[in-house]
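Laboratory data are not the source of any read-out in this text; all were calculated from the coordinates shown. In this text the structure is predicted, and so the values were computed from the model without any measurement. Cβ atoms are built from the backbone, for glycine too; each structure is taken alone.
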Structure I
């Protein structure tokens, strides 16, 4: 965990939240809190299961599956 006002100490997490907020869009556009929660859940699912990460060149789920296969 980084010190207050020191985002460069935790670049990966800052990058995740920055991209997450950008892809989710304006949270005030949702009619109810439930709609917002569903959109957040869908965004997290998309991020982990469908979005290709440039550093991994695959989705995180695929990366973990490949890593587990190589360890076996």
Structure II
């Protein structure tokens, strides 16, 4: 079971609250989940410079990992 992919079939609706910013890797927004009454930050990968796409994606993944580590502290 550890190698199984769990497919979520129910779509989750989140309420857009505001745009937080945009950088080289993409746009960051604040969303609200009305079910659990919490806010979440979401960043969509959308590089502004296509020739650097691969490098920007690596940086994007590194940022996700760092934010996850900070959240777990």
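Couple of notes before you dig in:
- Parent structure of the calculated result 21, given that relative contact order in percent (Cα under 8 Å, 6 or more apart) is the read-out and I, II the choices: II
- Winner on distance in nm of label points 7 Å out along Cα→Cβ at positions 15 and 55 once structures I, II are ranked, highest first: II
- When helix-only ellipticity at 222 nm (-39500 (n - 2.57) for each DSSP H run of 4 or more, over all residues; to 500) is computed for each of I, II, the one that comes out at -9000 is II.
- Answer label among I, II for the case where Rg/Rh (Cα atoms, Kirkwood Rh), calculated from the coordinates, equals 1.07: I
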